[in-house]
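Dropping the structures in below, format is C-alpha cells.
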Structure I
C-alpha cells in the first residue's frame with residue numbers, strides 16, 4: 001500500500017471534477033457547432049477558417065449490416081485470421097504478460 005500526500009489527493013479530486021465539468025461544457029458546445037455545420041465540412045468565424053467537420057475513416061459496420069442485411073451480404077468477405085490468445089498467454093506466462101499490461105490510475109473520491 002502506498003501512502004500519498006493528502007493535499008495532492010485533494011487537488012487531484014478537485015482537478016478531476018473541474019475537468020469533468022469542462023468536458024461536459026465542451027461537448028455541449030461541440031454539439032451546437034455540429035448542428036450549425038449541418039452537411040458543410042469547413043467551419044468559419046467571420047469568414048476565417050477555424051476548423052473542419054470532416055468525415056473520418058470510422059464506419060459503423062454492425063449498424064450498417066443490421067439496417068441493410070441483404071446489401072451488406074454482397075460486400076461480406078470471409079477470411080481466416082490469426083490473433084494472439086491473450087487469455088492463454090496470461091495463464092501460461094503471467095509474469096511476462098504483466099510486463100506488457102497497461103496500468104490505469106484510479107483514485108476514489
Structure II
C-alpha cells in the first residue's frame with residue numbers, strides 16, 4: 001500500500017472470532033481467504049506455478065488448501081485485511097488457534 005491512503009473497512013464493530021481452532025489449518029481456506037476475497041483480495045495476481053494449481057486451477061473442484069503456496073496466500077490475505085483495519089486491531093490467529101479480528105492488546109501473533 002505504498003503511496004496509497006489506508007482505506008479503513010474494518011473497525012471495532014467487526015471484532016470477534018470468525019473461525020474457531022477446531023478448523024485448524026483449514027481456517028485460511030474456509031475463513032481468512034474468502035473474507036479477504038470478498039473485499040477485493042486476489043490470491044493469484046499471477047498464475048500459480050505449483051504442480052497442483054497448474055493442472056487443477058480452473059477445475060470446479062479446485063481446493064486452494066492443496067496449493068503449494070497455501071500458507072503464503074493465507075498470510076497475504078491477513079496482510080490485505082490488516083491494511084484495511086483501523087489502528088489498534090489485527091486479523092490473525094490467537095495462541096489457542098481461534099482466527100478473527102482482535103484488539104491489539106490481546107494475544108497478537110508472535
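Taken together, the values in this text are just the output of simple stated rules run on the coordinates, not laboratory data. This is a predicted model, so every value here is computed, not measured. Cβ atoms are built from the backbone, for glycine too; each structure is taken alone.
Quick look at the numbers
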quantity	calculated
Structure from which 40 was derived, relative contact order in percent (Cα under 8 Å, 6 or more apart), options I, II	II
FRET efficiency 1/(1 + (r/R0)^6) of positions 71 and 95 (r between Cβ atoms, R0 = 41 Å, to 0.05) from the coordinates reads 1.00; which among I, II	II
Structure responsible for 0.85, with FRET efficiency 1/(1 + (r/R0)^6) of positions 31 and 87 (r between Cβ atoms, R0 = 30 Å, to 0.05) calculated and labels I, II on offer	II
For 10.4 (mean count of other Cβ atoms within 10 Å over residues 63-70, calculated) the corresponding structure among I, II	I
Entry that produces -6000 once helix-only ellipticity at 222 nm (-39500 (n - 2.57) for each DSSP H run of 4 or more, over all residues; to 500) is calculated, selected from I, II	II
Distance in nm of label points 7 Å out along Cα→Cβ at positions 15 and 55 derived as 4.7 - corresponding label from I, II	II
If FRET efficiency 1/(1 + (r/R0)^6) of positions 7 and 23 (r between Cβ atoms, R0 = 25 Å, to 0.05) is computed and equals 0.30, the structure in I, II	II
Kirkwood radius over Cα pairs in Å - structure with the largest value, from I, II	I
